[in-house]
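*Asks:* In the part that follows, the structures are each spelled out as structure tokens.
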Structure 1
Amino acid sequence: MINVWEHVNARAEAMAFCDLYGVDGPVLLDEPGAYAAELGIRGVPANVLVDEQGVVRTVGATSPEELLASLSALGVELD
């Protein structure tokens with residue numbers, strides 16, 4: 001997952017989100033917004049889900065429901 005965030009403490013916010021919703025795995029923080037610009041992301045916060053091969057599968061998924069649905073579609077089951 002890639003977390004795009006424009007406010008301070010991006011790392012703390014991303015970790016809190018992951019802890020709250022049981023997201024386990026690598027999270028790339030794109031604080032300068034370079035990767036977000038490359039993907040055409042214009043609003044934040046936004047999440048980008050990348051599969052094991054490094055292929056972007058979901059861009060957006062900002063609400064917990066959207067994120068969980070996107071993860072489920074990728075075959076990721078959370079407790």
Structure 2
Amino acid sequence: MATGEYEWVSAFALRNQAIGEARGRCWGEGELVLQLLRERGIDTTPQQRQRIDTCTDEPTLIEWHRRAITAKTADEIFD
């Protein structure tokens with residue numbers, strides 16, 4: 001039996017695969033933001049963690065990640 005990656009061919013499958021990949025990228029970027037804040041000793045509230053966890057806009061998460069590099073508080077990444 002040959003092994004390898006299955007190529008999705010239907011529009012339905014391709015669309016849902018793309019949605020899943022985008023969700024995965026957002027989840028990963030959100031995890032990076034939270035990890036960076038933790039590593040820098042910056043506490044987050046449950047509301048802030050929820051805001052990061054539920055964000056589905058990748059450019060926003062990337063911007064928050066950029067801001068988390070120099071932020072002194074978690075609030076600063078959302079300004």
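*Asks:* So FRET efficiency 1/(1 + (r/R0)^6) of positions 11 and 67 (r between Cβ atoms, R0 = 25 Å, to 0.05), computed for just one structure, reads 0.90; which one of 1, 2 is that? Write out the running numbers ahead of the final one.
*Replies:* Values: 1: 0.90; 2: 0.10.
Derived from 1, not from the others.
*Asks:* While we're here: Assign the value 33, 13, 10, calculated as semi-axes √(5λ) of the Cα gyration tensor in Å, to the correct structure from 1, 2.
*Replies:* Comparing all candidates, it corresponds to 2.
*Asks:* Figure out for me which of the structures 1, 2 the number -21500 belongs to, where helix-only ellipticity at 222 nm (-39500 (n - 2.57) for each DSSP H run of 4 or more, over all residues; to 500) was derived from the coordinates.
*Replies:* It was calculated from structure 2.
*Asks:* When distance in nm of label points 7 Å out along Cα→Cβ at positions 19 and 35 is calculated, the result is 2.7; to which of the structures 1, 2 does this value belong?
*Replies:* Numbers: 1: 2.2; 2: 2.7.
Only one of 1, 2 returns 2.7 for distance in nm of label points 7 Å out along Cα→Cβ at positions 19 and 35, namely 2.
Read the figures in this text as sums done on the coordinates, not as results from a lab. Given the structure is predicted, the values throughout are model-derived calculations rather than measurements. Cβ atoms are built from the backbone, for glycine too; each structure is taken alone.
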